[in-house]
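Colleague: Once you scroll down, you'll see the structures, which are given as structure tokens.
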Structure 1
Amino acid sequence: MSYGSPTLDHLVDRLSGTQDPRRRYEFVLWLARKLPPLPEDFRQDAFKVKGCVSQVYVVGQLANGTLHWQGDSDAQITKGLLALLIQGMDNLTPEQVTAIDPSFLAATGLQASLTPSRANGFLNIFRTMQAQAARLAAGPLTAEPSS
């Protein structure tokens, strides 16, 4: 099944291909270690994911029509889930990101072994990224001319 991104499809296949929850966690932790550091400038409320027990920041930037994501979390599992989403939704158009069906979250098999608050956080990160993509698709904010 395709979820709207070849990279996301690959990640889902990789996670769903193992029945061992420990192997899934190891993969998520490996993704967390690969996530580049988030510049301090982006550690502000505007980029903070609401509804997460952990501190999570995610920033989407539009360049040449495609989105590029950065983020960080103070919890390693959450950071790995964030890294999975960043990798899976990078280089997509805002329209592609907003069209992704959240059913891929269940297809990873991760939710079965996540705590309810972490599973909810995973969905909140995803929804925050979709909301940022929608705002970026609407175009840059322009200042009102001063009189």
Structure 2
Amino acid sequence: MSKLASGGCLCGAVRYTLSKPPEGYGACHCGMCRKWSGGIELGIEVAPGGITWQGEDLIATYKSSEWAERGWCRECGSNLFWRLTAPGPMQGLLALCAGSLDRLDGLELQSEVYIDHKPAGHAFAGDRKRMTEAEVLASVGMTPPEDI
């Protein structure tokens, strides 16, 4: 299997294999991802059933919102993913932490979400798909908070 289609946590207790190599990755600027990752979260979309885990019993999860949960290794604390839990056609979609891949060769930044929450000092060069919080929530069938 290609190193682009495999990865795991820092200590190696949790490993995974993707059913197909990723085409690119996206950046999330939301406050939860910033706190969770310590900065901009770079993630790779993985469709439900598109990943096979080894050491899955060592993955802990936290329900971080009404519509998603986050997972990490219980042994070393490495962040591994956030997963869409809301009912609907995208339920189970995973955003795998790009840094957990064994290699990122050839992958490019394809999208940015929560662009309206991006700190002013953060800027990526180039053109790509960009979505606001309201657009992201609407895409997963959730209603944006009234204070947007």
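Colleague: Determine which structure produced the value 29 for relative contact order in percent (Cα under 8 Å, 6 or more apart), calculated from the coordinates; the candidates are 1, 2.
Modeller: Here the read-out was taken from 1.
Colleague: Who wins on FRET efficiency 1/(1 + (r/R0)^6) of positions 101 and 125 (r between Cβ atoms, R0 = 25 Å, to 0.05) among 1, 2, i.e. which is largest?
Modeller: Numbers: 1: 0.95; 2: 0.70.
When FRET efficiency 1/(1 + (r/R0)^6) of positions 101 and 125 (r between Cβ atoms, R0 = 25 Å, to 0.05) is computed for each of 1, 2, structure 1 gives the biggest number.
Colleague: Something else: One of 1, 2 was used to compute Cα extents along the principal axes in Å, for residues 61-108 alone, and the result was 32, 23, 11. Which label is that?
Modeller: Value 32, 23, 11 for Cα extents along the principal axes in Å, for residues 61-108 alone corresponds to 1 out of 1, 2.
Colleague: Quick check: 18.9 is what I get for mean count of other Cβ atoms within 10 Å over residues 37-44, calculated from one of 1, 2. Which structure matches? All intermediate terms of the calculation are to be shown ahead of the outcome.
Modeller: Numbers: 1: 11.0; 2: 18.9.
Of the structures listed, the value fits 2.
Colleague: If helix-only ellipticity at 222 nm (-39500 (n - 2.57) for each DSSP H run of 4 or more, over all residues; to 500) comes out at -15000 when worked out from the coordinates, which of 1, 2 was used?
Modeller: 1
Every read-out reported here was derived from the displayed coordinates using simple, explicitly stated rules and does not represent laboratory data. Worth saying up front: this structure is predicted, and the values here are computed from it rather than measured. Cβ atoms are built from the backbone, for glycine too; each structure is taken alone.
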